[in-house]
Structure 1
């Protein structure tokens, strides 16, 4: 008979509690951008450790315990979640003294049975397991986040709650917002004092990420001028609405790192606001949607049909629901194409490479829609070379 191997006993994890501000950022969207904005501000004033790129798994958090040094005066970390219990585990490895919940949306909602309430409850593990006397930052415009000031979301947390938003009253409230160049300028009331800030990346959805960063930095005592300078020097991450301006005034918006309904709608907003004659959305399937799969894709199609977009191309099994819903909502059927393969998609897009055209390319990372971005850039360069 085969000998059964003995199971190794689980090694208890010793929580790392640091004598410096540790800011943990979580949420359905905007985690990486918010984390990078906070770092862009804090690093002007003090040596600051940050988690790299979007590495937010539990293994990444364990690695931080060996990389945060005495010379670091603050740490800003991204805590990801795919299942209930993950945020509790993050906090058990490194306990934050400050926590940011950007919003509750539809990312990974399939892992929670398509139930946003269950997803919201899982996100609040950050509040219940961070430093009980710390500070948590909540988005007042997010209906779920507004509930987080009540039990059972707080648990033993007795610390400070700071809010940010645009529509609802908040400690840090945005006022007038204006698109300016490849970014946007906005006013923000910092506990009664109005200040102006500029963020050099497209997409007004990034307003909330900036508000969270302002709230964290200001609460930590960072002067307003440094907050303003840190935001103005911020540079976005690759594949997150990265803009490529090509020959013949052709623009490609690369938003191919990930996709969920909320992020897709935000990207469509950016496309609809660019100053080009023709605007083309190229949308691939959104993964990890579970029971929310059909409705989530249909919601994107309905939303797109109401925006200033001229053509829609979709790719992937679930993405056909985007196309179907767009047509049913009044988008011209002769301007919609659902493609069965990436090669077929590329053949169709090559015919659309005309002057003064903007393309948005978006889809879940596993679908490698970055290949479509590369195709558009390469073919446009070749066309320009032939004309030259």
Structure 2
């Protein structure tokens, strides 16, 4: 089905220059064009207009399962746009979503419940593990994590069923600090030397050559092959970091970042947890600075998603494929199992974005 070419959307799109330019260049002659315009609109917070173009794309869709984006995805993101914009969700539209995809229906319904009454437990039970229907790190993972954080932070009895945290019962994150420099790109190790001179950490910097050999020695030929096949330096560092920290325990510090001082590090970061993560202001788990014990259930989940993405979604955007997205998914899976009584909540704290930048971390070349 084609769009009605007699309709001019110029006035509607005048609110968003980027969307208007795309429309003037491409029109809305097919599903992808309407979908792309919808994505531009929702990114710029024009939710009602985005919902309109997602519906337009849905109506043009052939309903053939080989045509992407799939028709049930289009209808789901239309409902998400309406929900984000505070628009009412019609019963018939929700029934349409339910008939197309029950997990997507549960996702939207649970999120709406949470927005309406802030009952995190009810929302999570409604949503189930709906995030599994999405690539790692997409909006569903971020929304789910924000609700999970509300649930566990606000309901301490849910957090440690069957487990008491005494210092003798938990591991301590070792004072190991790991970094990565691609020796084929840069020889600058001044940031590494800065952290060595702090005299607090056991520091190790991996060159690309060392990383290739280390992955082979510790995780085998498959890990080495994937590492060498990755699309960018960003993906390579992402791949290495979860393997290294899961092997040894300690802290990972991304290229271009530095710890302000040992005093700040020790005063802000608690020592009574086996995992310390920072949450960005868009509900994304930072992966460029975090701490964990070795053989972590959360990092094991990260690695599982990492390999899945490298095989199944090799062209996924790096943030979702190898970066923070795999951490969001890992935390969600771990907490969901805990909630379902299938495992104990790990010893973990997720600190706020402000704690990350204002108190602990700065760029490696701070302003003089």
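Any read-out appearing in this document is the output of simple, stated calculations on the displayed coordinates, not a laboratory observation. The model shown is predicted, which means the values in this text are computed figures rather than measured ones. Cβ atoms are built from the backbone, for glycine too; each structure is taken alone.
Observations on the structure shown:
- Between structures 1, 2, the calculation of FRET efficiency 1/(1 + (r/R0)^6) of positions 194 and 322 (r between Cβ atoms, R0 = 35 Å, to 0.05) yields its largest number for 2.
- Identity of the structure behind 0.10 (criterion: FRET efficiency 1/(1 + (r/R0)^6) of positions 74 and 218 (r between Cβ atoms, R0 = 30 Å, to 0.05), calculated), options 1, 2: 2
- Label whose coordinates, when helix-only ellipticity at 222 nm (-39500 (n - 2.57) for each DSSP H run of 4 or more, over all residues; to 500) is calculated, return -16000 (choices 1, 2): 2
- Origin of the value 4.6, where distance in nm of label points 7 Å out along Cα→Cβ at positions 50 and 202 was derived from one of 1, 2: 2
- Looking at distance in nm of label points 7 Å out along Cα→Cβ at positions 130 and 298 over structures 1, 2, structure 1 comes out largest.
- Origin of the derived value 42, 25, 15 (semi-axes √(5λ) of the Cα gyration tensor in Å, for residues 90-233 alone; candidates 1, 2): 2
- Structure responsible for 171, with volume of the Cα convex hull per residue in Å³ calculated and labels 1, 2 on offer: 2
- Here the criterion is mean count of other Cβ atoms within 10 Å over residues 146-153, and among 1, 2 the highest value is seen for 2.
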